[in-house]
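The following blocks contain the structures, represented as structure tokens.
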Structure I
């Protein structure tokens with residue numbers, strides 16, 4: 001059995017806001033390790049510079065002097081001139097996953113946004129990544145009301161398996177009861193569950209080993225999401241077992 005590389009206890013990692021060119025370049029290098037992108041698809045250091053100067057932010061998690069995770073958000077504007085942050089990228093080195101580092105980065109994003117009066121952060125995630133979806137809904141209290149087909153085009157990342165980059169858009173309403181409960185480690189309150197969208201829990205393995213089957217599953221899910229969202233439903237939770245998982249949908253005021 002492959003052994004996990006030794007890492008320091010997660011509570012010994014420090015999370016800090018990124019400002020220097022050195023740290024921005026480290027974040028660019030991490031993208032290659034985490035996603036395996038070709039150079040043309042990397043977010044350049046210049047974007048980090050600009051984002052942090054126009055109302056966005058970037059954070060890194062460090063094991064000593066080594067950056068092992070990062071996140072980047074850029075400012076956005078809703079209709080009615082409502083400001084929000086789009087959390088465009090968050091990545092954790094493989095050997096540092098499942099230690100709560102991603103959650104620490106998200107909570108730091110929330111803290112910084114609220115300090116400036118921003119109460120909404122959004123990001124996209126792959127609906128085929130059930131563990132990520134569970135984290136977003138159950139550990140952070142986000143909801144989903146929008147689905148975008150092939151958001152970024154077919155990429156060079158091995159993690160995407162050559163499939164279209166269909167994405168759900170997570171809405172993180174920072175002052176909502178759902179998010180406050182999640183932040184405090186309490187069960188996230190849910191309205192009545194009106195619909196389910198099933199997905200195999202091992203979809204990541206299916207995408208790797210049987211891309212054609214994964215594409216069939218992806219297409220079916222996209223149609224179900226599109227129908228549910230058109231009827232005013234929202235993803236309000238995730239039910240997850242070893243074999244089968246489901247997106248739980250209901251109505252959000």
Structure II
């Protein structure tokens with residue numbers, strides 16, 4: 001079942017409290033091979049992943065492309081707006097042309113969060129390998145803020161750690177806050193208390209963070225950094241900007257033969 005279908009069900013039962021915002025960019029498969037076919041469906045939604053909603057309104061993205069084998073392909077023309085819980089999200093399909101790691105990159109429109117009185121821009125990526133080639137899995141998107149993976153962001157068993165460097169303008173960001181959430185799209189996981197909804201860690205002096213993922217599924221890592229310049233809110237007033245560097249990775253359970 002596609003993620004949008006799950007969200008349409010899940011948001012009916014979503015808790016009203018608001019926690020961390022996460023820009024989601026989720027492919028229909030985490031690895032492309034002969035069993036999956038060549039076409040990937042990509043869902044773009046702005047939400048609270050662990051709480052399974054609510055969904056926030058997305059404006060038209062500024063950038064959406066794929067980087068593979070040293071080339072960039074603009075995917076903005078293929079984006080289609082869809083309604084999820086009465087809010088605008090986006091969906092696209094992409095047909096893989098050959099082997100290699102496909103880095104899907106999204107720059108969404110700034111989102112105005114009145115409760116925090118700031119604009120939010122989450123630069124987001126996900127990496128999908130194709131046909132047995134992992135080449136290019138650490139390709140950088142060139143975002144103002146970005147997570148550089150230090151280990152492959154795919155092919156991870158449940159319990160593996162994920163490491164990355166948080167960069168701003170290409171330079172490591174020491175002691176940056178990185179929020180981590182599980183994509184609880186079917187609502188199967190219930191946090192015993194609010195402290196377990198969003199995990200919060202910090203980078204070290206070199207900008208590196210490490211996190212072990214305890215459950216199979218998609219995990220989002222969001223490094224939150226203050227923007228250097230203010231931008232106008234919907235009323236034209238200059239306000240602070242939260243820049244997010246996001247990457248999504250998937251873990252898989254080991255199974256006996």
Structure III
């Protein structure tokens with residue numbers, strides 16, 4: 001099951017809070033507060049992906065809350081959508097200037113808000129992935145990784161030999177790239193779609209699979225297409241048998 005994104009609602013109008021809660025609670029994990037002081041108390045613990053932020057509140061207003069969030073390195077990357085009755089262009093520009101990602105005026109169209117939340121949750125996920133890889137790789141490694149990502153259709157498989165992962169690709173001449181990263185990190189990034197885990201040491205390109213064959217010892221091996229005529233054999237780990245069979249049952253031969 002995919003993890004539900006977290007949204008923090010910040011508004012001192014209980015009617016707005018109740019309405020947003022009813023609309024969003026089925027698809028998102030929610031928390032709601034009514035003041036800037038409460039935001040600062042809860043935000044580091046709740047770790048929201050998106051903040052829906054009113055501007056006009058008693059005490060600390062939304063602009064100041066936004067500035068406080070952006071000044072905190074631990075939470076500064078989350079997405080902030082202002083929801084405000086202030087419709088003046090200067091107010092909107094101020095919202096963007098202090099670090100808001102979007103500005104929606106009240107009364108708002110719920111379909112517009114839902115669409116923007118969906119976009120920002122996806123962007124948040126992409127930001128997290130990019131941040132992870134920027135932390136894991138140096139500049140040279142990043143260059144290799146994005147080269148692989150651009151030519152993912154050519155990748156045959158990735159083999160882990162700690163502390164490196166070796167990426168074997170097809171083409172006019174079979175090539176190998178080396179990344180100093182764990183195979184788990186690569187599996188998480190490709191999310192089991194473009195590359196799938198079949199063994200503790202192997203990720204494979206499902207489009208390169210010719211067959212999955214049972215061996216005498218009740219193990220399985222995958223046959224991968226390497227070039228026009230060549231084949232590569234990859235072992236399937238016991239814990240991956242059923243998952244692989246569920247994904248590609250028509251390729252399993254007895």
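Read-outs throughout are calculated quantities, based only on the coordinates presented, and are distinct from any laboratory measurement. Predicted, not measured: the structure shown is a model, and the values here were computed from it. Cβ atoms are built from the backbone, for glycine too; each structure is taken alone.
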ask   = For which of the structures I, II, III does the calculation of Cα Rg over 2.2 N^0.38 Å return 0.96?
value = II
message = Please compute relative contact order in percent (Cα under 8 Å, 6 or more apart) for structures I, II, III and give me the label with the greatest value.
response = II
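Computing distance in nm of label points 7 Å out along Cα→Cβ at positions 107 and 235 gives 2.3 for which of I, II, III?
Values: I: 2.3; II: 2.8; III: 6.6.
This figure was derived from I.
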remark   = One of I, II, III was used to calculate helix-only ellipticity at 222 nm (-39500 (n - 2.57) for each DSSP H run of 4 or more, over all residues; to 500), yielding -11500; that structure is III
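Thinking only about distance in nm of label points 7 Å out along Cα→Cβ at positions 67 and 219, which of I, II, III has the largest value? Working shown, then result.
On the way: I: 4.0; II: 2.3; III: 6.4.
Comparing I, II, III, the top value of distance in nm of label points 7 Å out along Cα→Cβ at positions 67 and 219 belongs to III.
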